[in-house]
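Multiple structures follow.
Quick note: the coordinates plus some simple rules give every number you see, no bench work behind them. Predicted, not measured: the structure shown is a model, and the values here were computed from it. Cβ atoms are built from the backbone, for glycine too; each structure is taken alone.
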Structure P
Amino acid sequence: MGNQKSTYKWYNSQKSDFQNVLAINHDNSVLAVGNREEIKIFKILHYKEYNVENLTEQEEEELYASEGKALKQLLICDGNIGYVTTLQFLQSEKHANFFLSGSEHLINIWAPDDQLMPYCWQSKFKIEWTYSKINCVIIHPNENLIISGDNENVKLWQQQDQYVCQQIINEHKMPIYGLSISPDGKKLISIGADQNLFVMTGLEKETLQVIQKIQFNELLLRICFITNQIFTLQSSKSSTGSKNLQIFKMDLNEKFQIAKNISLQGKGQHDLGDCQPNYIPSKQILMIKSGYSINIIRFILYNPQFKGLDGEFDCQLEQSINFGHDWVFGTISHDGQFLITWDSKSHKTQIKKYYQKMDQQI
């Protein structure tokens, strides 16, 4: 009997400047990079497939070095956009190669001049919010609603001729640092510096209501929905990597409770840099950073709609990539095929590719 095992292996790399936030487009052909107060757009250079299963890392580097660079710069977007804090490509066919950027007091949606062969982008929608610094931004799956978290509130921005503020949720008393939307687009979770987690519903109706508040006695670092019934929370007593990833599941009363804990690599290490957690449903894997390491966790969902806490899912740490220090930034493609990172130790944009094999068990 065998189990599928996934791993990310070296695919290509390139020396590059500081990159504090990264995003990959829908077909893995374009990389957007936040470089302080600039947004740089690159074409990702892909090579013909090689069987690298049995090659050493040095042999792989020699193989791909002969092919050329990993990235080709297409454009630099600068001007009065402020320090870039978040980037996210839209995924629908209608908005192919559109992307969202958040930077301090400004949210932009950038549209390409040619959706099929983009080389230039222009700001199509702009949200200026001068009252409080924007810390995190996400876009609803239907792509007509933007949710932002700033130093004071969670805000819903609805698309009309322009984006207008539809609702302000002022439950947090300190800066909001994390947001996550359920796959069905109905629930929103927020975490903040006040060590509170709020679960809200009604997102599909664009009118949120808080249905659950969970208070903690430690810092809340990263949050991510897995299914409509399951989300993960990463927390720590200080600004260090988490010892465990807490996995919450909806109970029979439709309240979220801790169902499992899974150990992470990187506990107790400084945890600067930014890799927002990202779950890939098609591969059932979660990418999440802790300390010096990026952890890849596999979920096994037996019955994801079951509302009890026991026996309906499992998870395991499948791979840990240690960068030797904490100043690591990165993202994963929408289909999970590529993991792209930048770290201050190597000063490289590193591209790793997903491989899967059967682990034979007797």
Structure Q
Amino acid sequence: MSRPAQARIHLDHIVANYQLACSLHPAGQALAVVKADAYGHGVVRVAQALAPYAPAFAVACIEEALELRAAGLTQPVLLLEGFFSNDELPVIAEQNFWTAIHRPDQISAVAETCFSRPLNIWLKVDTGMHRLGFALEEVAGACQQLLALPQVGRVTLMTHFANADCLVAPGVDVSTQLAGLAAARQGLDLDISVANSAALMAHPAARQQWQRPGIMLYGSSPLAFPDEVAQQLQPAMSLVSEVIATRWVPIGESVGYGSRFVANKPTLVGTVAMGYADGYPRQAREGTPLMVNGQRTRLLGRVSMDMLTVDLTEVAAAALGNPVEFWGLQLDANEVAACCDTISYHLFTGITRRVPRLYLTR
């Protein structure tokens, strides 16, 4: 490797975070959500690390599920967005994928297709998110239709919370959504799945038969408030690079495109091999924190495509080759995300293929 930009993926931390998720409700089971290339961490290596522990995985679409099969992963894989065309259905059955269904026409498609084995269906219920799913009054009828089909083996009810990450919900809250689902499933003896990471961590009533931990597997809390479980999460990605140039900038001189930063005192500026083409956010504000030599410092000026500049003035032993961490073991990705008007999910999934992933097990 020559260019020092790198994403170090701590696989042992991902396993530990999954085990923490499972410990919150030992009576249930937890899908490992590895959609979006395992939130930018590399789906094959992450799934391989989790395979001895996770009974099933969850992804967004069939292309992501097939990548797991091509890598030799044999666990069931839930397609969270379901199927997009009817010709996916025979592949879903053959590969033992589980599929979400969120529209009436998808039930008709299942009824009109022959399969090599019965399908495991996850019926999406709209309890207030208003994105996908059957309305509450439609749930009983949809379940009856599915359970009457020889093509269907098992039905699980699932819903998704709109505001599980908030102490005070700006709209529909968790308890309202849970009450809606409880009313809709009266008389139906079916497993349910409602808890994403935020709900699993902060809402015990949401811990049911199947949990769906996602972002917490990667060591980042989705919660907008302090939480005891969040403190136990271990960061899974360390985005790092090195200082490749240094220079003293005198008072009144600017740094970078647009001259956004102007020195108000003699400033030692370090140039680092990391830019928005690597996935570091261009919208990062002046002063966004980062670590150099294990010491906290700040971003100076605008992020360029391949480089950015940092303040080394107060960094001990500042020099060429100094290690830089943008987030990871030393700096919470959520703090960085807040300085970029985004969330840690966006940071992780935004790291481009130009940045090599180095997988660590200890």
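Values for this structure:
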| read-out | value |
| --- | --- |
| Comparison of P, Q - label where distance in nm of label points 7 Å out along Cα→Cβ at positions 173 and 221 is highest | P |
| Which of P, Q yields -500 [helix-only ellipticity at 222 nm (-39500 (n - 2.57) for each DSSP H run of 4 or more, over all residues; to 500), calculated] | P |
| Identity of the structure behind 20.0, 62 (criterion: Rg and Dmax of the Cα atoms in Å, calculated), options P, Q | P |
